[in-house]
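Please treat every number below as a calculation from the coordinates, not as lab data. Being a predicted model, the structure only gives us computed values, none of them experimental. Cβ atoms are built from the backbone, for glycine too; each structure is taken alone.
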Structure I
Amino acid sequence: MSQPSFLKSVAKISAATVLGQGLLFLVAPVLTRIYSVEAMGALGVFSSFLSSIVIVGALGYEKAILVPSDSRKAASVVAVAGVATVASGALLAVVLLWNSAASAALLGSASLAPYLWILPISFVGAGIYQVASAWSIREKEFAAIAQTKVAQSVVQAVSQVGLRWLLPPPAGLLIGDALSRFAGGGKLLFASLPKLKLVAKGLGAGEIRASAREFIDYPRFTAPAALLHQAGSTLPILLVSNLYGVQHAGWLSLGIRMVLGPLALLGSAIAQVFTGHAAEMVRENPDRLKALFQKTATRLCLLGILPAMVLLFAGPAMFAFVFGPEWEQAGRYMQILAGAVWVQFVAGPIFPILQVLQAQRTVFWLDVVGFVAIVGGIFAVRRAGGPAESAVMVQAGGTALLYGSLGIAAWIAVRRLDDPEKVAA
């Protein structure tokens, strides 16, 4: 793999993501004028809940698509992940619709009750996108992934605006969300079908069941680890809100969104390209993986230094200047989190190699430790009477511990690739 090829792939995905998000940003003022605050709030609850659960839609089997050296076996894992996604969506529908009023109340938005049937549809669409993305990453079809990011944004923007005049709010917003997810998953799946049909010709139920059994550790460990990882990222804002008040949560939320949002776009693009190339090396040329890991980690270290230094030395002043004096505290919180932001930016794109190396147990237990350190630490600070700044310090320490340990574990696994038993231990 050449450096220009790697950087070109990252640039494609990053540019497409920025373009897609930019389109949604431009459409947002239109949506706020044609939909009420209550309708937009219902969409926020809908999207937040969906993003929290869709990561386990395929039960972790989508991570296993990158592992087999044989494309036919990989195709059988695609089938397993697809079945798991549809089955999970059906189960979600039963749970939500058994008592839609109670389900909506638990979500904190009673107005969602008549529209909860849309949520399982969006869930399946998002799950299909995850599965198709994993296959595309395996095949290094990064251009196709980039195209779908733009397609999703276009479909979402057009449908959410257009459906306002056909359906009562918030139905247009929610159906637009579902359509965009199916547009992304469908487009990727359609692009992948020729290769999938070729390698999966004559694929039987026996082979699919065998693959499900062979990679059973993914639903056992990867899916729970993903939930813990997501919870460790999202719960601090909720905990700060409950323990210290909504104002502190607002400061923390704005800071995280403004800083981690852009960094996450770049980190996600690097992660997809790195994982695709790294998985191919594991299957075909393991000797080259160490060099790729070192080169990628070094670049991430260097790229992340500047934003971390800006936050550390100018965070409060920058936030006060950009957002107003009342938001200076958001800058202080990000100043506290500067080191953790750097560690997360460096380790986030490269630690998924642990899933390719089938070190699911390692990821699971490190996520357990990280979750306890972050969530338990915030509770402990409040119980001891500590201020919100101390709670954010604990969040920073727990986040750095989690991502730092995942990065180190990934490096150890790569170095010991010659001994597969130790890697999976």
Structure II
Amino acid sequence: AEIMKTLKVGLWISGRKRILAGLVALIALLMVGGSFVLGERGTKEPEEAGLAIRVASVDRGEFREELEFPGTVESGAMATLSGRMAGDVESILVQEGQVVQEGDVLLELDQSALVARRDSARASLARLESQIGYLEGEISGFRADSALAGKVETLEDALRYAREELGTMEVLYAEGAVSESVRDKAAQQVDQLELQLGEVQSSLRTSYDQLVQERTATGHQLEELQAGIREIEVSLEAAQVRAPFDGRVRAIMVEVGDLASAGKPLLQLDRQGPAVASVMVPGEDLGRIREGMAVRGGEDGNVQGQVRQVAASVNPQTRLGRVEVELEGAGEYLLGDSITVGIVLEERADALIIPRQALRSLGGKNLVYVVNEGRVIENEVRVGETHRDLVEIVDGLDEGDQVAVSGLNELYDGALVQVFPEERA
């Protein structure tokens, strides 16, 4: 039993020693490994991470100095159309907003009375024209067809014969071959024939003159009637209200059946073509704007135009002056719409340009940060004009420079940076 007890104790001690030895070996191994790991880490150089930024390239391009204002779209020209005569509105041939062409009939007044007068006058005109034709025929054939004209010819022949007879009698009387009474009888015959011929010729002239006078009077009646018909046709034309130019109907101010007196407004028509925007400009800028300056309108500047009129003074209460600009390509804008208007004061085709967010104002200086081999160089720049999100650089940068456009408040001269690859120019 003692021997067995001794053996068990020996075995326990022996086993314990082996466990302890194993633990010691494990601790030693861990210490050696840890020392190796710590030693390896201790030999690495520390890395300093730069600030992540975005950059933009300094480019050359067209730069515009603009004054930008809100404006209101107006019509280039608007006409209020009125009636030129009194009458009931018979028909309205257009609708508000409809596009019309010059000369299109927009509205008609009642024309029935005028049409009746015109038709009656035309019938009278036809009768007069027929009568004039008859009279002209009578005049042209008067000598050939008139009985008086035939009588004149007969008397002229008889008078010619009687005068020859009288001449013979005069010779015979002088020779004593005939008596004085025979000679006197021949002379009386000539006198009678001359008297008769004069009377017939007078009657002939009177008849002819009467025909001519009747033709003249009828001609005057014809002219008066023609003038009357022209007046009626003018009135008929006035009964139709036509578009004076290509345009769009803004407003219809009457209804069918209304009485339209002369001068009463009937419709309003806006001229088609370039729209006009009215812009109210502060007095300090008004003096810089000139007629003919280029204009760009709309959110994307896709509406082109020019300054058409500049007010000579400002409103004493608002200190604003009105500038009227003409716009091409503003068809999507309705009258009364708001539109952003940029008035171009100057254009430069070869300016250095950077984004506005690349500029930092610090201590009264304009600074930019130029990226160079992982660091930034703080440059003071001289700026020109600013247009929307772009700034013109007059001095301090070169074309192609890469400038930071983010994290400017955390940058300083010489700061380490990391550039986002997708933003590098």
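Thinking of I, II, which structure, once relative contact order in percent (Cα under 8 Å, 6 or more apart) is computed, gives back 29? This figure was derived from II.
Tell me which structure, out of I, II, gives 4.7 once distance in nm of label points 7 Å out along Cα→Cβ at positions 97 and 417 is calculated. Of the structures listed, the value fits I. Name the one structure among I, II that FRET efficiency 1/(1 + (r/R0)^6) of positions 225 and 265 (r between Cβ atoms, R0 = 41 Å, to 0.05) of 0.70 was derived from. Only structure II yields this read-out. Out of I, II, which structure matches -14000 when helix-only ellipticity at 222 nm (-39500 (n - 2.57) for each DSSP H run of 4 or more, over all residues; to 500) is calculated? Going label by label, the one that fits is II. Using Rg and Dmax of the Cα atoms in Å as the calculated read-out, with 57.9, 237 as its value, let me know the right label among I, II. Value 57.9, 237 for Rg and Dmax of the Cα atoms in Å corresponds to II out of I, II.
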